[in-house]
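Quick heads-up: structures coming right below.
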Structure P
Amino acid sequence: MISPLFTYIKFQQTTSQTKMFITLLLVILTILITLVLLVILFIVYLQYVSKNRCRFGYLAKISALTSIKFSVLEQHRQTYNPANSQCQCHPHHATIIEPRNDCFHRSETLFISFGAVAPILGGFTFTEWKSTLTKFNLQADTLFLIDPAQSFYLQDSTYSWQGLKYYRSLIEKYSKLYKHVIIIGTSMGASMVCMCSDLATLSIAFNPILDPSLLRGVFYYRTLQKYSKTFILKQVQTNIDKIMNENQQSILHVHWSEKSPNDIAQLKLISNQNIIYFTDVDQCNKRKGVYFWLHNCNTHALPYDLKSRRILTQILQHHLNALA
């Protein structure tokens, strides 16, 4: 027979354990609420208070993880620089993405840069390739694009995951307004360059990412939730086949780092590879077709390596000469 004293002691122990469990839950809940509030305050600080350019990089990472749309990033999604300094036709070019048909200051050539949306020394770049493009003696308008959601440009400005349709439609419209449309990009930006290459006169890509699932990190999981890992590759392969087999006047140059295992893994996903081992810039005067260039480089940041060797500008100039 169980004594009343034993029953009382057992009850007290159970009550004490229950109180400890409830206390632990309250502590955990308090910590979680505090963390959520800190994250919200951090986001508010980055978007409305901070003036440090690095804030754009942090906000882009947060957007990649959460699909939150930040106005401070969206207002830099597009930067349009007309070659004609007298042109005042595009005062709100960042928010009004559609090209203006009534602008009579337009040049014959349009450069479109798909930024890699990666944090750089000193902050976040909105006009990738700007300094390089100024070295060419070519009267051309420039359009600098970034991807605020770090989604391989598959997220559009309405955040409805219509990025491919959105950017292909944009380039198709510009191709009717300009004699030449040249698109260029690195890494994530190079992915969209390749996905739009059949619409442009000349496309130049450096180490494009064709399968995001091969990348390390958690910042691409939302993209992979929305699209299969082969989505980018299929579009790129379709464009390559179209340019090569349909006698199109489009040119696609894809530059790869030969000694970078991660980039070579992406290259091997393409079935019909027209590979050229780069030895001299004079090789780059190709006027039609698709070309994969292998460079003696072990880093993903291939343009920076070529720039340090002082051959990046020469390579690009030879690509441009093909349009003459």
Structure Q
Amino acid sequence: MDYALGWNRFNLELLGVWPEPSKGTLLRRITSASIFWTSTTVIFLFICAPQTTDLILNSTTLDEAIENLSINIPIAFALIKQIVLRYHGEALRLLLVEIVNDWTQTSPGPERLTMLKNAKISRRISLSCSTLAYTMLIAFVSLQTYASITSASEVDLGGLLHPATFPYDTKKSPYFEITWMGQFIGSILTGISYSCFDTFFAVFVLHLCGQLSSMGSQEKDLPIVGIIFFFIHVIYALLHLYISCYVGETLLVESTGIAFSAYDCAWYDLPPKKAMCLMIIICRARVAFQITAGKFSPLSLELFGSIMKTSAGYLSVLLAVKEDPVED
């Protein structure tokens, strides 16, 4: 597991959003929370909020607005991704616990080889995305620094990395150094958050694919005892369904049969008042007693036949796909 998640763990710990599978110490949890709140505060105070303020107050042309939004929107998405990872930390921790259990319970063999194959793919994806993110950060910082020195940008950055408006003069020392360093650290954190969210998700999906592949291999190698068990189980389930439908059909027939019994009797020889009572019975018997499946569908032999026909149709489709698989 460390091979597949090691790089993700390093990056997510820098953001304070790593969902540790084992319950860590109180000091470790406090440290993680402190890192998270510090990083999100730096990103929001030094990049998101000042950039949004600059967009509202100073972006008077389309080029200025586009340059601002081209940076502000990805950084805002990165901040949202970081918050989402922290908010769903407990659910992610439970998923990591399941991954750990899969690795510890799987014995050496084809299943473990499949898991290792997907783990290698996960690691390559993590390393590739992280490398691209760090390369992009270096290129961005270099470009913005060069643009500030040569005044090549459409927006006067004032020596900063991002177009921003602060409630103080950023050209004075030490405000300039503090602001520049805050934007630099915030850029690194947003780059990590933007890439790690997707790679972390890819790790979970690839691990799930490995588990599904292992289950498929187990079904192909199903022993004769397992086949007999499934055959008996299907017959047992169908028998129970048939009994329920038969009982429901019997109740339906008997409850509606009261109306026919009342009609077939010698009602014409009865006094008018008693004949009227028979009419009430006949009208009431039109609404039959029913046993329903969750008040959704009445259980009857018609329902049983419909289920069997639908199942046979699905089975024929599966057999056709198996015999003639679709090629990409």
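Quick note: the coordinates plus some simple rules give every number you see, no bench work behind them. Since the model is a prediction, treat every value here as computed from it, not as a measurement. Cβ atoms are built from the backbone, for glycine too; each structure is taken alone.
Tell me which of P, Q gives -27000 when you compute helix-only ellipticity at 222 nm (-39500 (n - 2.57) for each DSSP H run of 4 or more, over all residues; to 500). Don't jump to the answer; show the numbers that get you there.
Numbers: P: -12500; Q: -27000.
Of the structures listed, the value fits Q.
With distance in nm of label points 7 Å out along Cα→Cβ at positions 101 and 149 derived from the coordinates and found to be 5.7, which of P, Q does the value describe? Don't jump to the answer; show the numbers that get you there.
Values: P: 2.9; Q: 5.7.
Matching structure: Q.
With Rg and Dmax of the Cα atoms in Å coming out at 34.3, 114, pick the structure among P, Q it was computed from. Write out the running numbers ahead of the final one.
On the way: P: 25.5, 104; Q: 34.3, 114.
Label of the originating structure: Q.
When distance in nm of label points 7 Å out along Cα→Cβ at positions 269 and 309 is computed for each of P, Q, which one produces 2.5?
Computing distance in nm of label points 7 Å out along Cα→Cβ at positions 269 and 309 on every structure in P, Q gives 2.5 only for P.
Now for a separate question. Quick check: 21 is what I get for relative contact order in percent (Cα under 8 Å, 6 or more apart), calculated from one of P, Q. Which structure matches?
Details: P: 13; Q: 21.
Of the structures listed, the value fits Q.
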